[in-house]
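What follows draws every value from the coordinates through simple rules; no lab data is involved. Predicted model only: the values in this text are computed from it and were never measured. Cβ atoms are built from the backbone, for glycine too; each structure is taken alone.
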Structure P
Amino acid sequence: MAKEKSTYRAVAENRKARFNYELMETFEAGLQLKGSEVKALRLGKANIAESYASVEDGELWLINSNIPTYAQAARENHEPRRHRKLLLKHREINKLIGGIERDGMTIVPLRLYFNDRGLAKLQIALARGKKLHDKRQTEKDRSWQREKQRVMRERG
C-alpha cells in the first residue's frame with residue numbers, strides 16, 4: 001500500500017528564502033500559539049517573510065513573524081509580532097544550535113501551514129547565506145532551464 005502524500009494548507013510562505021539562502025537541512029516545528037492566533041491563521045493571514053528563528057536559553061523562538069489580530073477576539077487578542085516558541089525535539093534543537101555556533105549558519109522559516117491533523121506547523125531550514133555571485137548563478141540556471149523547456153515545447 002503506497003503512502004499518501006500529505007495534504008496541507010499553506011498559510012504563509014517565505015519565497016525569497018530559497019533565493020537568498022543555501023538550504024542545508026529542513027525541519028518541521030510546532031508552534032506555541034494562542035487561540036486568537038490560530039483563528040487568524042485559519043483565515044490565511046500571516047507573514048513570515050522577514051522573520052527568523054533565534055536560540056534563547058536552549059529554546060528556539062520565532063521572531064518578527066506577523067500574525068494580525070483576530071477581530072472577534074476583543075480583549076483576549078494577541079500581540080501581532082510577539083515572539084513565538086518553536087516546539088522541536090531536544091536532538092533537533094541541539095543539531096540546529098550546533099549548526100549556528102560552529103558553521104555560522106542561520107535558521108530560516110520557509111512555510112507556515114496546517115498539517116493533516118489540523119495543527120499549525122512551521123517548516124524551518126538550517127541555511128547559509130548566499131553571496132551575490134551565487135545569486136547570479138542561481139538566476140542564470142533558472143533562466144537556462146526556462147529556455148530549455150521553451151525549446152523542447154517548440155520541437156514537440
Structure Q
Amino acid sequence: MNFEDIVARMQPLLEQLQTGQAYRAPTYQGLPEKGIYVFYEDGVPMYVGRVGSTSKQGMRKRIRQHTIESAGHNQAVFAFRLLQEKLGVATGHEAELSREALAQKYEREFKEMKERVHYMDVRAVEIRDSVIQTVFEVYASLELKTTRYNNFDTH
C-alpha cells in the first residue's frame with residue numbers, strides 16, 4: 001500500500017468513527033479489539049487513543065485502564081493529562097515533580113479525573129493495520145482537535 005492509498009482512507013475512517021455507535025462504561029460491549037478510540041465528553045471529542053495490532057490487550061481493557069482507580073499515570077494517560085490541566089502543572093525534564101510524583105501527590109484529584117473519564121462516551125473504529133492505525137491516530141487527533149490532550153512527543 002502506498003502513501004496516497006493510506007491518505008485516501010483517512011476521511012472515510014473519520015466519518016465511520018464519528019457516526020459509529022457510542023459505547024459506555026461499565027461494559028463497553030461491542031467495541032472492536034484493535035483500532036482507534038475517542039473519548040467524548042458532552043458530545044465533544046477529547047482524546048484519541050490506539051490499541052495496536054500487536055497489543056496483547058483488547059480495546060475494552062485499554063479503555064478501562066484509563067478509568068480504574070488503581071491505574072497509574074502511564075496507564076490512565078488521558079486522566080493524567082486532565083489532572084495536569086486542572087493543576088496547571090507540567091511534567092518533564094524541567095518540571096518540579098516527575099509524572100509519578102505528581103500522580104502520588106495529587107492522588108485524590110487523579111482519582112477524580114479517572115472517574116470523569118469513566119463517564120465519557122467512547123466511539124471506535126476497527127483498524128488492524130499498524131501503519132494505518134498510526135497515521136489515523138494523528139489524523140483523527142488533528143481533525144477532531146484533541147491535541148490539547150493528545151501529545152505525540154516521544155520524550
Structure R
Amino acid sequence: MELKEQLSGVSGMLRPFKAYLRELNLGAGDQVVYYGCPGTCTPFIELLGFAVRDLSIDQVYVPFVDESAAKMIHPVDKVGMQVSGVAVRPAPKVIVLMGGLAMPGVPVTKDAVQTVVSAHPDAKIVGVCFMEMFEKGGWLDTFSFDLIIDAALDPIRIWR
C-alpha cells in the first residue's frame with residue numbers, strides 16, 4: 001500500500017471515506033460495519049456515518065469484535081448519527097476497523113479481529129485510525145486494507 005494523498009481537517013478524513021464508499025456502488029441494504037472500542041471510537045464512527053448518511057446503506061456498530069452485540073446506526077433529527085438499541089446481524093459489504101482496536105491495553109487481540117474479518121471474506125476492509133496506530137500496532141502486515149485513513153491530532157493546543 002502506498003500513500004495516495006495527504007489532506008487536513010475533519011473533511012480530509014470524511015471526504016475520502018465517502019468517495020470510496022460511492023466507488024463501491026453499494027445498494028440498499030448493503031452493510032457498512034464499524035468495529036471499534038465503546039466510548040472512544042463511537043464518536044468517530046458516528047461522524048463517519050454522518051458523512052455517508054445520504055447513501056442507501058445500512059450502518060452497523062460492533063463493540064470491539066462482539067458481533068452478537070451489533071447495533072444499527074441511525075439518523076437522529078437535529079443531532080446527527082447515533083448508535084441505536086436495535087440489534088442486527090452483521091453481514092458486511094465493507095468492514096471498517098477503527099484504530100482504537102490496535103491501541104495497547106485494549107481487550108481485543110489482533111488475532112481476534114482477524115478471526116472476525118476472516119468470517120466475511122468478500123467484504124472490503126477500511127481502516128480509520130489516528131497517529132499511525134495501525135503501523136505502530138503491526139496491523140499493516142496482518143490485514144489487507146483496501147483503504148486506510150490515518151489522521152493526525154498534532155499539535156493539540158490548549159487555551160485557558
Source structure (of P, Q, R) for relative contact order in percent (Cα under 8 Å, 6 or more apart), computed value 31: P
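Taking distance in nm of label points 7 Å out along Cα→Cβ at positions 108 and 124 for each of P, Q, R, which is largest?
Details: P: 1.5; Q: 3.4; R: 2.0.
For this comparison of distance in nm of label points 7 Å out along Cα→Cβ at positions 108 and 124, the top structure is Q.
Tell me which structure, out of P, Q, R, gives 0.94 once Rg/Rh (Cα atoms, Kirkwood Rh) is calculated.
Working: P: 1.05; Q: 0.97; R: 0.94.
This figure was derived from R.
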Source structure (of P, Q, R) for distance in nm of label points 7 Å out along Cα→Cβ at positions 12 and 132, computed value 0.9: Q
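So if we calculate distance in nm of label points 7 Å out along Cα→Cβ at positions 52 and 116 for every structure here (P, Q, R), which label has the highest result? Could you put the intermediate results ahead of the total?
Working: P: 3.5; Q: 2.9; R: 1.6.
Largest calculated value belongs to P.
So helix-only ellipticity at 222 nm (-39500 (n - 2.57) for each DSSP H run of 4 or more, over all residues; to 500), computed for just one structure, reads -7000; which one of P, Q, R is that? The partial results should precede the final answer.
Working: P: -10000; Q: -13500; R: -7000.
Answer for the origin of the read-out: R.
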Identity of the structure behind 0.6 (criterion: distance in nm of label points 7 Å out along Cα→Cβ at positions 36 and 140, calculated), options P, Q, R: Q
